[in-house]
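The structures considered in this document are given below.
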Structure 1
Amino acid sequence: MTSLDAANRAGGLSRSREYLGHPLGLSVLFGTEMWERFSYYGMRALLVLYLTKYLLLPGHVENVWGYSAVKDAFEFLAGPLDVQPLSSLIYGLYTGLVYFTQLPGGWVADRWLGQKRVVVIGIVLVAIGHFMMAFEALLFVALSILVIGVGMFKTNTTSQVGSLYAPGDHRRDRAYSIFYVGINIGAFLAPLVCGTLGEEVGWHFGFGAAGVGMLIALAIYLIGFNALPEDELTKAKAVHKVKAPLTKEERRAVVVLILLCIPMTLYWACNEQQGNTIALWAADNTDRTIDLFIWRGEFPVTWIQSFNPLMIFAFTPFVIALWARQAKKGNEPSSINKMTLGCLCMAAANVIMVLAAVLAGETGKASWLWLFVYSAVLTLGEIYLSPISLSLYSKAAPPQILSTMMAVNFIPNFLGGGFLQGWLGSFWSSMDKSNFFLMITAISGVAAAIVWLFNKPLKPILKE
């Protein structure tokens with residue numbers, strides 16, 4: 001057997017098998033990611049409620065291992081804390097660390113174990129963590145295991161999507177858009193299933209449902225294991241090849257991708273206002289009344305949060321079809337231009353909210369349809385940016401450190417979607433609402449301008 005034959009066998013000849021115009025492995029990764037996101041968002045929907053309404057109250061909190069040490073650490077930084085602020089800080093630290101641990105998860109895959117093995121380990125750890133949440137004493141142990149497990153899972157699953165496609169294959173952008181639909185199906189179903197079980201039946205049933213979701217993800221991944229591509233580490237071992245150092249061009253690509261995190265941080269700080277200031281606007285400044293022939297009433301504030309995931313899997317097929325037509329005509333936008341359009345859509349969505357705020361005034365309420373249109377424009381931009389950024393990193397990153405660089409793509413979610421969006425949201429109460437949305441519009445516009453400037457340095461790397 002020649003070295004090339006060995007490499008092909010290591011890469012998996014099953015990669016040529018297709019389903020609906022894409023490699024079969026995309027369906028495997030779609031299902032795996034959907035159920036992992038189901039478990040993540042299901043558990044996340046319950047966590048703060050579980051802490052504030054049950055676990056951290058007298059009679060239960062005494063059973064939690066390490067509670068005093070964790071509370072003392074937070075109070076050393078923030079001063080005395082009641083149950084609610086302490087719960088929010090625990091929640092914020094957990095969601096932030098989930099994205100931070102993508103880096104060591106990618107590094108372990110690239111250097112030691114390979115992507116597929118690390119994904120399996122990650123799935124098992126996440127399942128264990130969710131089931132451990134059913135035991136009150138193990139709260140912080142469970143959260144720690146979840147942070148490690150998600151860090152090992154997510155970046156390595158995401159990078160495998162790009163590895164299914166040869167360099168220059170225009171289906172890659174569309175593949176990540178399809179993959180992104182799976183993420184949002186899981187995010188949509190999670191609160192309905194895990195949230196309802198947790199609130200109506202028992203907290204532990206909700207966490208248990210999240211654990212069952214991970215077992216389904218594990219089954220899908222193992223069944224489709226042979227349809228997935230091997231990573232560069234495994235292929236190099238198959239032909240006894242020493243990993244080559246990065247070339248000058250590859251080092252340049254790494255620097256450019258790291259710098260791209262700056263505008264992406266700005267974008268995600270604006271996008272994540274959906275769960276922060278937009279939720280406050282929906283509660284205090286929105287008329288949520290629906291008047292139908294057989295029913296008239298006000299729908300819950302939390303329903304606004306379902307607009308985005310619903311629209312993502314409603315709009316994505318049409319956007320993918322548009323890109324396919326553009327590709328046939330030879331005028332499909334480059335990855336950077338798509339991402340620039342995504343940032344501009346974010347700016348346009350917030351202009352809509354400026355108009356809503358001006359018409360409503362400081363004390364009035366705007367129709368919920370303003371939020372519906374805002375969500376539609378924002379979602380269109382998210383489809384143009386979020387999955388495309390995943391595709392971009394998979395195309396531009398050096399193959400031997402692909403998982404590590406895919407983890408870099410999640411740094412803006414950690415910095416922008418966590419810290420910066422919270423800081424921007426702190427101005428909500430002190431600013432005129434129209435001025436606040438103007439501020440978010442300006443930040444989105446700056447992000448668009450900076451992203452567009454990356455066209456020149458990335459063009460020779462991507463060869464688009």
Structure 2
Amino acid sequence: MEELYEQRNKIILAFLIAAFIGLFNETALNMAFVELGKDFGKETATIQWLTTGYLLTLGILVPVSAFLMQRFTTRQLFTASLVFSLTGTVIAAVAPVFTVLLAGRIVQAIGAAIILPLMMNVVLLVYPIHKRGAAMGKIGLVIVFAPAIGPTIAGVVLERLTWHWIFWLSVPFLVLALVVGLRFVRNVNEVKPVKLDVLSFILSTIGFGGIVYGFSISGKLGTFFITEVMVGIGVGIVALALFTMRQLKMEQPMLNLRVLKYPMYIIALIILIICMMTILSTMVLLPIYLQNVLLLVPVMAGLVLMPGGIVNAFMSVVSGNLFDKYGPTKMVPIGLVLVVISLVLLRGIDATTSPYFIVTLHIIMFVGISLVMMPAQTNGLNQLPRELYPDGTAIMNTLTQVAGAIGTAIAVTIMSITASGAVEPTQGMIDGVQNSITFGLVIAVIGLVLSFFIKNVREQ
């Protein structure tokens with residue numbers, strides 16, 4: 001065990017590299033949609049499936065991660081994740097037709113669905129409670145910084161090269177993660193002869209898949225009130241209800257919902273859901289505003305959003321150390337106050353707003369996010385007993401990914417509905433972005449109120 005503790009930073013390094021590339025791929029391709037549409041002769045709604053399919057795969061497979069972490073060793077899962085990620089990336093990079101590119105994206109997502117909850121579970125197992133903040137701070141850096149920097153890097157790549165190089169860029173980093181992982185990753189979990197409940201898996205797949213699908217297509221169709229959207233969401237909700245009832249009755253559930261009995265875990269979960277909805281919806285809205293209203297080229301739009309991502313990377317590590325020292329009770333409310341202030345000011349953006357003003361508010365928002373996510377997440381997981389770590393991380397990763405997809409879809413749908421009813425297109429776009437930011441502001445205020453109920457688990 002002493003040797004394991006000495007090696008833990010090297011173990012986590014391999015996970016951080018792999019997770020960074022997985023989350024980078026979640027948003028990087030968004031900048032290439034126009035070029036992809038021209039190359040494959042497809043409409044934007046079809047190209048959007050490269051993101052929708054990725055998120056659907058995450059929503060379907062992350063809930064199974066609790067079972068996988070009990071059934072297979074840490075090294076087996078890490079290796080499988082990297083093999084899927086590498087294979088999917090190469091398939092996507094050489095894709096001659098759209099269907100092959102989509103298949104590559106889905107294989108990529110399988111790797112990401114394994115690595116994210118596995119990384120969090122390993123941190124809980126190899127770091128003592130008083131040192132988890134710094135380690136989770138590094139994870140927070142990856143979870144927020146990777147998708148935030150994805151469009152910026154993709155914009156720079158597309159300025160000189162084709163979209164294929166967005167994928168080729170990932171290959172050496174995935175190979176590096178695999179080499180480091182094979183050298184340092186150790187088996188830290190206890191393998192049990194558990195069996196996968198097929199019915200639970202089917203219900204989970206239909207439930208999370210239906211909800212993500214329904215909200216994703218609402219963003220493309222510009223309305224929630226259409227049969228395809230309502231059926232997808234409705235079927236998903238019913239399937240999740242049946243899934244929940246089944247888990248509560250089983251002696252060995254696929255996903256142990258007893259984690260929801262712990263109040264700090266529930267508060268952390270809700271705050272993380274709110275943060276992910278705010279982050280990902282803003283990351284979709286601001287590039288649209290910068291390109292369509294301020295008329296910036298993609299590479300410049302990406303560069304405007306880059307400082308916020310860089311500051312967040314730095315602050316995530318800082319906030320991890322602050323958490324170990326001070327706990328979450330002051331950090332989380334202060335962070336959410338900063339998020340609320342930035343969103344209040346962002347609601348006033350129009351065609352005359354300076355890009356420097358956007359840069360400043362984006363930085364303030366991400367400083368706030370870095371003070372919220374890791375402290376809330378670590379405090380919530382700290383309250384769980386050791387045997388519930390796999391279930392706690394699986395539920396947290398599943399719901400935050402699903403929340404990100406839902407938040408993005410709601411924001412885009414609000415913007416589309418507002419813009420479609422406007423007489424002047426540019427003003428309609430401005431009003432749409434403002435209304436969508438108002439949605440983010442409302443849920444951020446809810447998170448702020450909830451943050452005052454957080455208690456430091458270590459002091460308890």
Structure 3
Amino acid sequence: MAILRIIMMDAMKRLGIIIILALGYGTAVNAQTGDTLTLPQAVNMAIAHSPSLAEGVAAVDHAKAQLDEAYSYAMPQLFGDATYARIDPVISIPFGNQVFTTQPNNNYNGNFTLQQALWSFGRFEAADRLAEGNIKSAQDNLEAYKAQAAYRTTQIYYAVLTTDEAIRVEEDQIAVLQGNLKDANERVKEGTATSLDTLTIQARISSTESQIADLRSSRRKQVAGLRQILGMKPGTPVSVTRPAGSNRLPEDVTVLDSIAEKQRPEIVLATDAENLSRLMVDNTRETNDPLLSANVTGGVKDGYLPNLTQGKLNWVGSVNLHVPILDGGRTHAQVDEAEADYRAAQARAEDVKLGIENDIEQALADVQSSRSRLSLTDVQIQQAEQAFTIAQVRYKNGAATNLDVMTAQNALEEARLQKAQLMFAMELSEYNLNRAVGTPMW
């Protein structure tokens with residue numbers, strides 16, 4: 001019963017590990033069948049296949065088109081007009097044997113008008129600055145999409161790596177158990193052991209094989225999600241390899257906060273939103289500024305004496321000054337609205353900074369905790385290996401029971417699984433710290 005209880009407890013512990021390993025996240029990549037996929041390849045391919053990236057590119061194009069539109073208002077404007085009017089009756093004046101009319105019955109007029117703004121008193125300039133701010137915001141948002149895809153890819157990549165390592169550890173354990181089973185069978189033949197020993201080992205082998213099957217099932221699910229995000233065909237084999245490591249950062253919160261303020265996408269976007277709100281205030285204030293423009297109109301028109309029905313070339317030039325005087329308070333209300341939005345944007349930017357400072361502290365704590373825990377695993381494994389070797393020797397010499405061997409073997413396996421987890425957890429925590437400060441991965 002004690003042996004069965006150990007097997008059940010061991011199975012439950014490893015099941016918990018499998019559940020943790022099975023948690024995966026999404027990304028995108030496109031690799032040739034059978035090739036080993038590196039993390040940089042996965043990140044770049046995830047970005048290339050991300051639907052959000054296409055949305056971000058379209059947003060940048062939209063913002064650039066808005067800037068072109070803003071520029072167009074300061075450029076010359078040319079348009080044409082054509083009119084026809086039938087007037088009947090018209091005023092006629094008899095004069096001797098002739099009759100003079102004051103205007104023709106058929107009136108037509110075709111002309112082109114060239115209009116050029118001369119001075120907008122700052123209105124056009126404010127609109128241009130706002131449009132340029134929209135472009136920067138769209139470009140920064142595009143970088144944020146890349147960052148999201150990159151770090152989601154890193155998470156699932158490490159999930160697959162950790163699962164692969166866990167499978168390797170379990171397969172090594174199977175090989176050891178097979179050797180134990182061979183020794184137990186020989187001892188049974190010699191009469192120094194009972195069949196309970198072999199049954200116990202066989203039960204442990206069966207349990208370990210079940211754990212391997214669960215791990216492989218988890219890996220298939222993780223890889224399926226990876227293929228989907230990477231745009232790979234279903235069933236394409238995916239092999240991953242341990243990355244060289246992430247960018248090492250100083251473990252000083254003040255320094256990390258300073259780095260994040262310059263490159264963390266969320267801070268950059270919040271700053272963009274604050275800047276756009278300020279530009280909107282300026283643009284709204286300039287809405288009612290005067291506008292000085294010049295117009296030249298020329299074309300063909302009838303109705304000129306002495307031949308009223310003959311069309312003649314004509315033109316007119318003018319300079320116009322448009323000065324808004326009273327709009328019922330509309331502009332003032334719009335300025336108040338824009339200023340309120342600006343204050344809200346400032347508050348959101350400050351809230352984002354506080355949230356990111358918290359992200360950095362947590363990520364740094366995870367890095368330091370993972371490193372500390374990992375440093376202890378080598379000693380634990382060494383001690384577990386020695387205990388397992390001693391238990392095997394004592395078992396062969398009849399000084400220990402099969403339960404002692406199984407207990408030592410469980411401790412060794414758990415130590416190796418823990419090292420596999422902590423090794424990749426530490427590397428992933430370093431990537432998460434880079435994410436917290438906004439380090440680009442592409």
Percent of Cα pairs over 27 Å apart - highest-scoring structure of 1, 2, 3: 3
Structure (1, 2, 3) behind the derived value 3.8 of distance in nm of label points 7 Å out along Cα→Cβ at positions 107 and 355: 2
Of the structures 1, 2, 3, the one that 1.35 was derived from, the read-out being Cα Rg over 2.2 N^0.38 Å, for residues 139-274 alone: 1
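Rule-based calculations on the coordinates, nothing more; no lab input. Because the structure is a prediction, the values reported are computed rather than measured. Cβ atoms are built from the backbone, for glycine too; each structure is taken alone.
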